[in-house]
1. Any idea which of 1, 2, 3 comes out highest on distance in nm of label points 7 Å out along Cα→Cβ at positions 246 and 294?
2. Out of 1, 2, 3, which structure matches 2.6 when distance in nm of label points 7 Å out along Cα→Cβ at positions 278 and 494 is calculated?
3. Work out distance in nm of label points 7 Å out along Cα→Cβ at positions 134 and 286 for each of structures 1, 2, 3, then name the structure with the largest result.
4. Can you say which of 1, 2, 3 returns 1.21 when Rg/Rh (Cα atoms, Kirkwood Rh) is computed?
5. A value of 0.45 was derived for FRET efficiency 1/(1 + (r/R0)^6) of positions 182 and 470 (r between Cβ atoms, R0 = 35 Å, to 0.05); which structure in 1, 2, 3 was it taken from?
Structure 1
């Protein structure tokens, strides 16, 4: 049996990786391709931790697709640039560098996968997609020069011009050390383009960044000062932080509350700069902390930060444990101390729903919408109580319901679950003709949509177009602030929003009766507020217009960078 030879493909997306995988696999050589970005994460993480990469992939001959471009809000990773690091740990490996016509490559990189690669790079760099071709070409030339400088005439580097050499010819060229007798029927490296790519390219190249408003400086200061409100450092400690708490030293170390290392590394990049990368497979709430560190790195800030991106942060409030030092969180109680608000990675990023400057606007006039109120969401509320702090969260009851030993136990648990805030509201109003309500179970709880107790209240997930059919949209608090606030207020509907006592980074700019109609806790006065809205369409339209105008500012990438920079300035240690 032939001894395994590791082969690394060190070219970017859309440079023939799928055909290379086909060549190897059809000849019996195990291959790895992309793995949803996990290969790139593994390599970059290992480099940062000074560990050998790809230790769980011993059997692969070909390793290709060394990039990550999704989800777009996480920085794109280009581990194909890390050939020197790979050579250090695999000194017997071969390296394939494929090249193609630059214009064709740019076209594919911009438009394949529905523009996902372009979206990720534009988001990370803070530029319009139209700026990417020049940036990518310059970086590609720099990569070619770096490869040449490193390998020179080393025969372990295999150069393949995809415009001149067919897959069959490459098989013949490699036959001295890698038998590839089976060839694919197709002689082309790339799949054919489709008409949709041409249309997408036109849309991408026409995208422009928003023009800064005249009062940008005042607006940035107002948002940042709101996020920083309540700073009073003392010796109260940090007993209330979650298991996802991270302390970044501004360099390479990311520690947990107990001083243990968190699985997040800050890695230098071959192309320059640095990136925070979480170990593949970590909890998504640690990926949020990774996102905060990357926010700082994008701004060129390497300063110590305390981060806790858990939901429902009661710490620092009268109902929670005291907090002695500033901690970046995505939510807080309105009367908290030392909880500094920060946009939630994966939900509040530029380009996400409600924050996308290129999203199509709502074109249905207020008077042309259905005269009904709409809401969909997970039942992520807690057991209602008269005091400020509610009871157990709904997911606790769902877990108990799944484990209930008999029907009597199920009914007892259901009686409690029915008194969680969102489910209680839906059950109260679901059959009323003025309301279109439904529970949408999160992916991890999707099986409950078939439970006979919950099924009558569950409905399919719907997109933005559906909600814009309605004149009135509702935002209900969950474990903390309702996540549909921005998508709802950024429409020609009028928003009715529950006063739940929670704040997020944009809360200070949206005022009741100016931008939305306030609703009492648990939606207790929803009937009265809906009746008021119906009697006052002129005021509703004015609120809707004001809400859209304010929401547009939160979708401006330059304003967002300025807000983050001002927050970091306030938290920077004295010099």
Structure 2
């Protein structure tokens, strides 16, 4: 039995709690967490990035997805916590389990700061249905975690207007105009990405996402940044003051919301704003539950940001192409495994000027592991690479000019007919989508057919989206746009949006293929028929010609591929050695 579990149950008994929910979350709904917020990891011992722990007086279960089944089974052994394999037959969802077991008069507790308002409302309705209640005021884990890491307070840095193309003052003016249009008196912003975008600041408080722990609130005549002032240099403080931004302590956001005047209207996104913050809204204040007006402007990068994205992708392209050459040249000659090659790619990126860090945890899947869509290599699962089959490499980086996300599937030696066939079909989908041209107003759902059509003709598919938005030195997964035929966003693709193009194919137990470029939406023409848009491919890395069946690709897509490879070769040549350029010329030859 894990000691932390024993101590948590003692705290539950003290507070009269029957069930305690410990999610993987922070106060902002972030994808990645700093050490302070890894409560589920501390209680359970499970170190995977995704999972939710539920504890009762005589049972505990941890829900996680297929990426972590092996790792969780190993790490939970002997802890007294049962692994709940999400999506597996006979395994109830967390809510279904609660609905079956929560009894009349019982109390379900969670820290309201790490559960969104909408999720808390759902749990409240579930508890009410069972005759139970929820308690969300206390942080039970915090009471027993005596050596808990402090809230991260890494130094923030400022992005000048000539780097991001728009000043903080201009962004605040636009936001106030949007509030007036909505009839809102104030907006409270909880998303770390939106706060940092609005303030032209970045930080290092969250792994893989260059943001600082902060909230923001804006009214017609006031702008407040709630942040630990220690992370801000004197120069940044002066610049904020010059733009009319007041700095208050991070935790003061709750008092600010409690101080809103009756009769006023505040805009908050209740899918992001935590339930404790929403509970601070006084009676008589109307909440306008909408996505922050910063969301769409953040997604539509301006010309300067797109120019910088191009620079970032040249740097990244040079690093990934050097890695591609290294791994294909040396596999079978030196020892390699999934973890060591991820470290090698990181080293190539670190050589590039302006490198900040990874934009997400690397996915390096060799052979059958490539068929696990979000595979994460661990010491237990790490496979050795051999001179055969595929290595699926899905990685990304932040540079001072922008963020990257690229997937390439490398042929490490002899391939089966199926491996070549499905690589070619996935590539065909990528090229068809990347070459798309459409009338303004189309969403990603309208375009997804182009990426999936080669697979659909064989009654095959992939069970993930084809595209997601990417932030500017922010989260590598950004909305509101997406590309998915069935559950895609209703937001039209617009000029300046950076969106991934990543079709795939996965044969369980055998191999996986995913090929991902980042694209920028650009305008082609406006005429009497309307406004027309297309993608510009930003990623500059060859596809693997060793895996392609040219006749299956078709003449049109061969032409698109050859033109792309010519551009890659010409763009990267100045950043390569003579030996690397000789290899690159062969890797990008016309077919």
Structure 3
């Protein structure tokens, strides 16, 4: 087909009807279809670029270095919380470079950070408040960096991207969102070879779906992609011809179709030119390059601890045409040391380790020094120093009693006496503890968390048990917190009984131990030797199986011997106590 502006009107008519709702839902991409105005204006931009740029004047392949910041969103630090291994991330960048090899883009991994926030990590959807909050908090210099977010997405989507014409290049909303299991190595077959990333980065570079506009020329605004009515499901062979009145079969092997990952093999020359034109028009800062950029994981920068050494991973990306040598570092409000000097080749990334020791609470800015005057404002990372989280248990031990075959619960408080957020995770518990709730989480500075320990000694013979609960924390002084537990497993009574009343003789509060073979309604009174009732201490309330106690307040009782009479619906028992004056 021939790309000409006169054909754009046909595209505009079709785009309005070619939203994602009518497409195959095999691969679900949430990137919005372009509006009519976007399609018209971008087609004009691409045509002007194509006509003005002779073939010999195009940038050489790989001439633009694209720093990629990967933000891994997790529900928490434990397994199964949405984490993505570094190997998957590196494989995704390799996949992008292989897919875009014929273009002028070369992707380099400029940052990996893992952020624990269940609101962002689970069920994320396009345009939601959670998505906007996430990007505002995490986006790294979107004019110079491709921000790529991984999460568990809602509505069964594999990903989405920001088309370059829909937001300013500096807008935090720019970037790509991917289903974490779609990366190479993930479990979302047949879309787990990394081409969801390729597809969405194609959108970020200005490419539309090959089926945008359906069978109406010029379809996706690219001259050499055949018209296509709908997205492809699977990997059909031979390729279908969904627009039989137009030349060519459906481009099922194109990265901008909906085919399985194994089916996708490339972009067309026309798509390469369109991407160049769109990036030149809407992402000029990135294409200009010529900068060096320092990055560091936000969770590390947000938890620098006063008086304690923290190793801060600092990644330095060089997009200039010459080498850049990092010679050292300085910091406000902290001591800092950096191994060096380190020379970074053009288009390369160096991963450095800065040792930072804050002197006080407050902002900390780490600035890298180089042997050139290259973009000094981009060679700084800023964080916040706080007093380190300090774990403290509200009780030195936790003890409980339970009748054999029964269960019970006790509560202990874990407090954070520092300023930084305390993270805790249960790492060891005895077999006779059924659960600890919560078993992991975070506690803000100055806060506390009640932990409920559920004891269940099923199958354990009567006797005394002891073992610790062990928690791993990020308290730099006390990384492991241990709570000794004690559990007395008691023999189950076979009949109602009254134990040794105490104190005996006594005055004031008198305890009456019982033995109950089951949960039973209990009546109890206290009588003198003449049989006169002087106190009623239980009136049919149900007491638990085992060894509960009743209390008699004998403060006003005369001196003498008293009988404590206890009964249930089927049994009775008597105890004795002497009251002194």
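1. On the way: 1: 1.0; 2: 1.8; 3: 5.1.
Once distance in nm of label points 7 Å out along Cα→Cβ at positions 246 and 294 is worked out for each structure, 3 has the highest.
2. Numbers: 1: 4.0; 2: 2.6; 3: 8.3.
This value belongs to structure 2.
3. On the way: 1: 4.1; 2: 2.5; 3: 1.9.
Result for distance in nm of label points 7 Å out along Cα→Cβ at positions 134 and 286 over 1, 2, 3: largest is 1.
4. Details: 1: 1.01; 2: 0.97; 3: 1.21.
This figure was derived from 3.
5. Only one of 1, 2, 3 returns 0.45 for FRET efficiency 1/(1 + (r/R0)^6) of positions 182 and 470 (r between Cβ atoms, R0 = 35 Å, to 0.05), namely 3.
Only the coordinates and a few stated rules stand behind these numbers; no lab work does. The structure presented is a predicted model; accordingly, all values stated were derived computationally and were not measured. Cβ atoms are built from the backbone, for glycine too; each structure is taken alone.
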